[in-house]
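These notes open a run of structures that come right after.
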Structure I
Amino acid sequence: MLDMITRTLGLILPEMSKKYPIVGIMGPRQSGKTTLAKALFPDYSYVSIESPDTRKEAINDPRSFLSVHKPPVIFDELQNAPEIFSYLQEIVDTSGKTGQYVITGSQNFVLNEKISQTLAGRIYLAQLPTLTLTELAGANITYDNWEDYAIKGSYPRVYDKDLTPEQWYPGYIQTYLERDMRDLKNVADLIQFQTFMGFCAGRGGQELVITSIADQMGLSHNTIKAWLGLLEISQLVHLLGPYYKNLNKRLVKMPKLYFMDTGLMVYLLGISTADQLRQHPLRGSIFENLVASEILKSKANLGQMDRSYYIRDRNGNEVDYVEDRAGELVFTEIKASKTFSMDFLRGINYWKDITGMKEAKSFVVYTGEGNKSTKGTNIVNWKELDPIIKPPVWKRSNKLSN
């Protein structure tokens, strides 16, 4: 069991609670939202809305419920009682105080709608992904090779209880399906939805062709599109859109699909050992998924707006990951190779020339040791992604019990 772990988001939330009446912590199930909320706000009372009795009280009589549970209070999994949101608005508007409520939730498709309707401007909304390499390193957990990390995954409980993937993922998937999917009218067959998740795993780190999955599963294009939306809004996957601004090129317009926890992707593919992963035909796509998700999680932890894309034209000229920083592009190519090759720079140099940004920052992430620079591009090891991620504004550390 881990004694201490540092969550990067813990540097931001206490400050935001002094500026907003409500702080919201969203994220996939079991990303550590409850642990973080309790650790950061120990003087707040705690109420779980997942308890059937508590949920019933909150839904049937929200005003009385909130009169009993007065601020400061943490409401955990508040999407289970969406009736409360309009009453929270009334309370925070009347009092004018900051730091009254902390809410958590994993069903973003419910929370996003309710927050936009009632709490806009009253809440600081943060996303808590699963653990990053930096956070794990803070708990003295490191990896010699990326395959072991990909298989283990990044859910806090896996490390807290030292669980194997076989001990963790079956129950996690079942919980996700039973709690988050069962009540949705467009997911009638949970077994079929789990099969769909497996099809998505086979396309992780790649361009996503919805019609291909629809044809293979015998389902409509609209059904697959809706199911993808559910995976994305519950933060199990991220759809990386194509970059196309101000370019007169025939560009590919399909998104790329990334699993936010590579361990879930690998488990769905039936991979259980590093040797199996090294020999797998999707090895390169899995490594790309791991690196891209690590960057995306790190930026979410820092509260940075997502401005990430990929770029590819019809002739196959591609850069795996592109970030738009106020009009300046940063190019990142991801290669599952221990040996650097100048060919890795082909896509980067091509798009630097096309965009007219020949001095743009660029990176190649690979599995080899040591960082270096060549032809204006930085070559970095997969465990050393800090140069790609902007340094945090928040300087104070926050040690949290896991």
Structure II
Amino acid sequence: LNKNNQHESVSDYLEEVNKEPFDLEKAPLIRASLIKLREDEHVFFLSLHHIIGDGWSIELLISEVVKNYNSLLQGKQANLPELNIQYKDYAVWLNSELQQEKHQASEDFWLNQFSGELPVLDLPSFKKRPSVQTYNGASLTHGFSKSFLDKLKGFSEKHQSTLFMTLMTGVKVLLHKYSGQDDIVVGTPIAGREHPDLEHQIGLYLNTLPIRTLFKEQNSFLDLLNQEKETLLGAYEHQAYPFDELVGKLNLKRDMSRSALFDVAIVLQNQQQVFGLRNEELLSGLQVDNYNFTNKISQTDIRFNFLELEGLVLIIDYNTDIYNFELINRIFVHFENLLTKCIEEQDKAIENIDYLTQGEKQQLLVDFNDSKVDYPKDKTIIGLFEEQVDKTPDNIAVVFE
């Protein structure tokens, strides 16, 4: 590749390959590329269709590629874990009589969760939503301090909740503040590998859990956290029920401009989940780094990707056809302000908890209301009105709704 535009050329190539659809009737449903930048520098790219694997599967695959590579260099047989079952065994188990009984109980749980009129989240935006859903996206990253993470973890532990439960509640409260809506659904992925024998399996075990929250008048943050905890624990108990099947059972009126059931997703990964599999073994004689590839796809309107590292990192993926940079960028400071005040005043009604910055308050309360205008003292209101009529006779004078 030309040294002058290597990065641009590689990014264009990866974006093009990533967009190329798989033919589900033709194996293999996996693609790999090795792009040579220099004699001693290459970019390795791996892509597979979701029908044969998930994010966990990719990490497993990379981990086993590393083990095989190192074993080949040493002239040894790779020591890979022996699999007690295959994906087909899992499929048979799912269809067993006992699992069918559990399946029916899970179906009843989810249909009860989504009974009645289902909400559609409408967040403020300067752009008109396209009539057909698009996936053009961008992402923004923000790192919160370790002290903020410690505060969240301490609060969660004190109230017998997980960090994810607190983050989920915080995001829901922020969405409630932005939209003014009292019924909100967000989605969250779950690995779906409940049995230890599934940990080293490559296959699609991932499922999506839609989590619904109803806000009541005078709810405090602590009230909502306890409510969210109960909802999530119930969802985890019935996590094996397929999201697609739920959507089918609900007979939703299809809106081509949106995803089914939810438009916002929330994910939390800790350090072990982010780096665990990759750190098991390093490639012998090679230095490996992540390639900085900008993902221009957003699968949902907004996706909150939390990473628990030394501090808390939040990556927001968003649809650029609906939201702009300025709007999404404000979420980071609003989220921190809101969570900090919710923890400090955990029993206070969330309606009375503020999340705006001092600059935003100044703009809303003072700058936008600075409507003082000097008028000529020697003219009447009627005279000024008549002058304006002469200047713009075709303009609308008054609107009443």
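A short reminder: the numbers here are calculations on the coordinates, not readings from a lab. Keep in mind the model is a prediction, meaning the values are calculated, not measured. Cβ atoms are built from the backbone, for glycine too; each structure is taken alone.
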Test item: relative contact order in percent (Cα under 8 Å, 6 or more apart) calculated as 22, pick one of I, II: II
Parent structure of the calculated result 0.15, given that FRET efficiency 1/(1 + (r/R0)^6) of positions 160 and 328 (r between Cβ atoms, R0 = 30 Å, to 0.05) is the read-out and I, II the choices: I
Among I, II, which structure scores highest (criterion: distance in nm of label points 7 Å out along Cα→Cβ at positions 48 and 96): I
Entry that produces 5.8 once distance in nm of label points 7 Å out along Cα→Cβ at positions 8 and 376 is calculated, selected from I, II: II
Given 0.97 for Rg/Rh (Cα atoms, Kirkwood Rh), calculated: source structure among I, II: I
For distance in nm of label points 7 Å out along Cα→Cβ at positions 216 and 240 computed as 3.3, the structure of I, II it came from: II
Answer label among I, II for the case where distance in nm of label points 7 Å out along Cα→Cβ at positions 152 and 224, calculated from the coordinates, equals 3.5: I
